[in-house]
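Colleague: Listed next: structures, encoded as structure tokens.
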Structure P
């Protein structure tokens, strides 16, 4: 029996990075370990606010949260990605003091967000084993680990390569346009920051990935074969997922109105459209989505945000103005449009939902897989187009919309893909694949499943680290960013 451990989880800035860490914390607690989530709290708008942490702490009383107050970025006018890197570096002394303040014997391990690479220096100084928690696909990890080595050798940026194929060792070729948005311009500050971060990830002792073996065999073979990092050993990868929000309603919480509406709909009849916390479209694109939904004839539940250029003035969307004239009246008997937060984890599990139009955020993808729900892919930002490639081509749990690359999906395209998933033989096959994927996901996290076995291997590796001599990290790559 492996001894209980104390873990410090260290997310990057933003609620989108904090939420997956909360799911990891729940997983560690279920296995009898102690957890503290140390949240960097700088005095600027990019930070996770104290209010957000307070809400999560109230919803998860068994998880300890600690806010680490750090100075403001020295260059507030810098690109947000560069400012984030600067802030995380400024947090290193505060993180060091926090780790030293923990009651003996202190932290057994530091679990880092993929962007918190410079905290490796604190871990080395204090001789605390450091692992990364990669909250996206193993396929994305395989591609991103190779980028610091392959991208500088390419003659041009991804943004100038269009449909040209990018090849990463051990992985299928990927169109340049589907490479992560954050690295499309190889000369940009954003790309230089990200390549620095991807270059340092292999310095961790291992990487916990929110995925499972059956879902991504190609990427896991590439990572296990050590071909993704040509200059040094690839760290050991532990697939411990899927770790997702179970969607269970907390005691005393009022049930959302959309769930009562879904209760009245036939089984697998509703198309759910939801695009994450940053998923906002132009007014022209919103009208195209509305026309596609109306023409499809299918029931729908649609979460709408104000167009990006209007969000400061109109935090809640003016649906009557933004959508085609009469749309809400004409579709009122079969559709529900919400201009506010939607309980996605509960919606995707509802038996009335038959398809999910998604931005391909990895948490959303895993929630849909755990619910056996076919997806229609509409990538918007970050690594979502990369996820789309894996979801459609290898996992075969989704179909992709055409036109997102140019920033406009036509109504006819949306209608066609909704009909394909909801009405055709191809859609039935997709649904059958999701039945299998859901079963394999449940098997992976069940007793003796592959993800449970990987978690035990991770704990054994951590035990072994205590018996090893401290690693000399003086040969680390430095970066002047």
Structure Q
């Protein structure tokens, strides 16, 4: 099956369907676009407006079906009015308000599966050609608690109170599996996260080092998939189903629990995670050793020091991961000067525990690289040279990791390159004005910063204009144009 000139879908007994490049693809080249077959609330969602997906307090209900909407206009949006509204109104299934509208609402578990089932009836051709063959992992899911959960909260609810016995139990369970395994997270126009089922994007296999990247337009939820790096003809197309900065133990656990497969990609099989050491801890018993897994694909193996006899268990390593992750999560919403101070405190606390490039040091760097230069009292023009150098160090260390696990034209690289260019310019100016470097050296440093900003523009121009990254891309383009136009004047008047 060929979706367009850029990719071809193949199939084998080991991995099922997968996509390959049907010709040489250049980094940044559009591979495909797709609209969601269906979309709706994520599992474990609080009550959302069934029209625009904004969280609601359940005080405003649709006049036809009596389920939550945020206003009278949203009840007429087709995603609600042409889907569950008709079903709930016909079956007289009422929404049961929660005491706390921020709690998980079990009644909402049925919404997105129901929309998939109704889309199947409305567009049977697309269902048969693109959706029906999606992986569900039903054999494995039958043995998990999720199967019983779905049976009670989705299957029995739809076939019972909602009077939809025209949909078999097996079909509903398969739809639940399709959503669990294949759906992608998207940000609705309301800004709230939902899940979307993209049949074409779901064809691409997982790898913990992706060679494509995708953007989703929050207005119409269309996805655009582009090559992140140059991909040769017949090269397999990979996207990542997990967070790339997590260490192997955490990534593989997430994939097993949520996607029902064990990843055995090159990165997962490598003790050093392709030299990044994202999962590596420092040895607590000697000065020079680090702890590496004896079997990266095992959750129970020993971890041994590279220099002494000390060893520990994978379970103990994961406990350390969990502790620092909780601390990082606890400061996630803290911004400004306090956000910087909190993250720097965590960084200092654990830098003697983790390898310098470890996942958790890298996650903290990601936040700090963006906070320095933006927070009140820490704006880019207020930072002393010491903190300008700190920002440069953070960005370069982050890029060292991204070069391996997020190569090519990926948004996190574009953002990091943008964050790097400004302190490089400021430091060069300060060094030149204080006589530390001469004019030729100053020019060279300014050219380096200009090229870094150019690379950022090249990446971020691929982002949607209405996204935060797209807006940053516009700022980066304006900054680059100004720098390029006034480059010689800046050199002469510095």
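Colleague: Taking FRET efficiency 1/(1 + (r/R0)^6) of positions 80 and 304 (r between Cβ atoms, R0 = 25 Å, to 0.05) as the quantity of interest, name the structure among P, Q where it is greatest.
Modeller: That would be structure P.
Colleague: Ok, one more. If we compute mean count of other Cβ atoms within 10 Å over residues 104-111 for structures P, Q, which one ends up with the highest value?
Modeller: Q
Colleague: Of the structures labelled P, Q, which one yields 1.09 when Cα Rg over 2.2 N^0.38 Å is computed from its coordinates?
Modeller: Of the options listed, only Q reproduces it.
Throughout, read-outs are computed from the coordinates displayed, never taken from laboratory work. If you're wondering where the values come from, they're calculated on a predicted model, not measured in any experiment. Cβ atoms are built from the backbone, for glycine too; each structure is taken alone.
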